[in-house]
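Pasting the structures here.
Read-outs throughout are calculated quantities, based only on the coordinates presented, and are distinct from any laboratory measurement. The structure presented is a predicted model; accordingly, all values stated were derived computationally and were not measured. Cβ atoms are built from the backbone, for glycine too; each structure is taken alone.
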Structure 1
Amino acid sequence: MQTKKMTPSYYQLGILAQERADWKKAEQCFHRSLEIKEETGDRVGQAATYHQLGILAQERADWKKAEQCFHRSLEIKEETGDRVGQAATYHQLGILAQERADWKKAEQCFHRSLEIQEESGDRVGLAATYHQLGILAQERADWKKAEQYFHRSLEIKEETGDRVGQARSYHQMGNLAFLRSDYDTAEQQYHRALSILESIGDRAGTAKSYHQLGMIAHYRGDYGTAERQYRRALEMFEVIGDRIGIANSYGQLGSLAQASGDYDTAEREYFRALEIFEELGVRMGMAASFHQLGIIARSRGDYDTAEQQYRRALEMFEEIGDRMGMAASFHQLGIIARSRGDYDTAEQQYRRALEMFEEIGDRMGMAASFHQLGILKTEQNDPNDPKEGLAYNLQSLAIHTQLNSPRIRIDLDWLLRQRQILGDERFETLVTEMIKDRESCQNFYALMNEFERIQKTMKEQSHDSDDERTT
């Protein structure tokens, strides 16, 4: 009888340790719980523990081990006929595939989970799976589909009275609006989430909302408000002992300092984040930190150190199978090579990045690669093939326009430079050849002319300000 009383205790202690990111203790507790459940023949308990060990491995980016644990859990659930449990494991396997940027497999797992949940009438499970399908669509930049899934999930959560779930939906719809650069809508959604989370005392969720509100202010250029929000989030993460949240806050404070040109502070914050990620064994966080440290070194013109950091990040992304991270590293290595004047290597790295972005359907990543290839070809200024650089920048512009990205400005700036290189007549001839639809061509020139007008106005205002200061 004593053994039966101990079994749930070890399991619950494991979950508590996991929530505190004390993963070593969590693993010890889960393994002790598993031993007891195997001794007592508790098959349901074994499945639950394997599932939790899978989540633990997933949080540490040990995806091979996570997959093994989830499949072991699934086998037992199939043997015992636990349909709700099977749906939960398929759901988690979908998240695992999603983290590896294997979006086709992720979608298959989520739909398998959805089928079982519909059969069993599991409304809570359905809401969670629709939510995750929304995140998957969001990562593929299919924002219309993402919005539909989030609203479907929210409807069910409102029907079932799931307040925490509703807050998560509002938060995720805020993330979606943020990615579309609709910062006003994003802010509204984060505040709706925050209102619920504060009312129910969910400090972890509240901290994440403050973190996101910091990012809104950050992208608006309101660095003072951004820092205050990041620090509010950091204080809450420290109170609840969320070490990953603390590390993410340090990373974002580093990004804020970097945007302000304070590279020393940025570097210090990134190293603070890295230290925590290394202690916890969070390889994804470590890789992201190395990547950011590479950007700092590149900004300082220290290309050797930048390359070293990017390669350290790439090595870790390859180990954990993070193709999105790998593509980002190849992209940055291309920028380093271009900065050194090694255009052949730069092109190779950009094309490797582009290939991976296309495979995983990352349209923003694709646009970034097209843009850099356009810059590369423009800088090479091959008079025999002027079309190539122009074509790449037009492809980048097309994607950014479709996604309503603020990076449209950068594309237009480079297209103006290409027009100066080619001359107005040659530029217009090539653009007409590439954009064959007449209406699209007219819209392009209208956009170009408006952008050029705004640039001229800004320059005139700048000159007026200079004259006033001189006087």
Structure 2
Amino acid sequence: MLYLDGVTDPNITTATVIDGFTVTGGNADHHSISALYQGGGLYCDGSSSGNECSPTIANVTFSGNWALYGGAMYNNGYSFGTSSPSLSNVTFTGNQVHINGGAMYNNGDRGVSSPNLVNVTFSGNSAASSGGAMYNYGRDGYISSPSLVNVTFSGNSAAGSGGAMYNYGFRDGVSYPNLVNVILWGNNAPSGKQIYDFGTGGASISYSLVPTGTNDVFYGIGDTTYWGAGNITAADADPRFVAPIAASSAPTTTGDYRLQAGSPAIDAGNNLSVTVATDLDGNPRIANGVVDMGAYEKQPGPALGLAKQVAPATNVAYQGVVTYTLVLSNSGGAADGAVILTDTLPAEATFAHWIEQNGATIDAGRLAWSDAVDAGAAITVSFAVTNTAGGGATITNTAWFSGSQQAGSAAAAFATATTLAPSGSGNWSEVFPPCSGVCKYTIPAGVAITLTTDI
């Protein structure tokens, strides 16, 4: 457990930096000394007039910590003090409390506790009472109003109220967090699965994904919650995390809260609130012109596509030659290093020769190609086949591709001629081309044919 003393020592400001390690297994279980039962991972004490504990905390993971209040972190601005740390690229996972604030408790009891959070995740935390992830308490006109930008809450639980967040304004106290580009989803509590506002507690919420179905958000009597622009609030809104964990599993450190393709949170945030260059993974924070909601930015991936053409596509003669052209393209923002292309020729098309091989091979009528496809690149494979189908047939050929993120196919078809010209001499099958449907045989002017057997 880390104890940051802004009371007996000089004030702790943002100039004090805690960077780059994991706080785990902390246990604040002393029942009579507040500093020993609050903040299982970190106790930030800025209590009493003129004191402050507001360090910079970056690239830190708090996991598996326990306390009565503030399972991972307790920020104490009690009695005219200040405790408002600045957190960036921080993970709170699998922490728990016996009472309130599964991961973080911000105490503005006649003081100020309003941390600033950027690129932070709260997942798999639990509280035996309220605030499965975060508990904010402002009392007697004082403040606990954290600022949250690009923060993710999911899989947190409270046995009482506020599965993710509990905002309590007592006796004109202010508990009014500002949420921008935030995701609250998949949290659970008997009352207020995502947010519970009590007394004069509330929040300002914009450009955030917060379901507002039955029991998702609880509004207190004096609630002043403001819903700004850009929110996604459908009861069935789903951010499409890679591997979310049910809140019933908390406390747990499992789960993956990156966004999958197709997430409504992608490109749905507000760029004006972004103050950092990278996301929680260290990737560009704005990857596609508009910032995503949540702690992770969906990075441009490969976007493979396949087009297939055949020429000529109609009136192909028996033993005539047609050309297949396959174009495998990547219109995405990243290369795909594991792409496979296959094309099994139909029985009526016999491979003749390559036109543009590009590393492809053919064996027993099956074309195969595999390699990387760079972003913006296209690979062309072209080859000729001989038609062995009779007249009046339609020959369809399908090629398939697979990559690291996409798979698909493309087909092309050619139709054989229905007007056929016999020629030469011999029996019927040697003189008259085969017909697979309804055909018309026409002997061209000036052409003589000889049948050597009766018909």
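A few remarks follow.
- For 23.5 (mean count of other Cβ atoms within 10 Å over residues 202-209, calculated) the corresponding structure among 1, 2: 2
- Identity of the structure behind 0 (criterion: helix-only ellipticity at 222 nm (-39500 (n - 2.57) for each DSSP H run of 4 or more, over all residues; to 500), calculated), options 1, 2: 2
- Computed 71, 20, 17 for semi-axes √(5λ) of the Cα gyration tensor in Å - originating structure among 1, 2: 2
- When Kirkwood radius over Cα pairs in Å, for residues 258-337 alone is calculated for each of structures 1, 2, structure 2 gives the greatest result.
- Per distance in nm of label points 7 Å out along Cα→Cβ at positions 50 and 234, the highest-valued of structures 1, 2: 2
- Structure from which 129 was derived, volume of the Cα convex hull per residue in Å³, for residues 106-289 alone, options 1, 2: 1
- Structure with the greatest value (metric FRET efficiency 1/(1 + (r/R0)^6) of positions 130 and 322 (r between Cβ atoms, R0 = 25 Å, to 0.05), set 1, 2): 1
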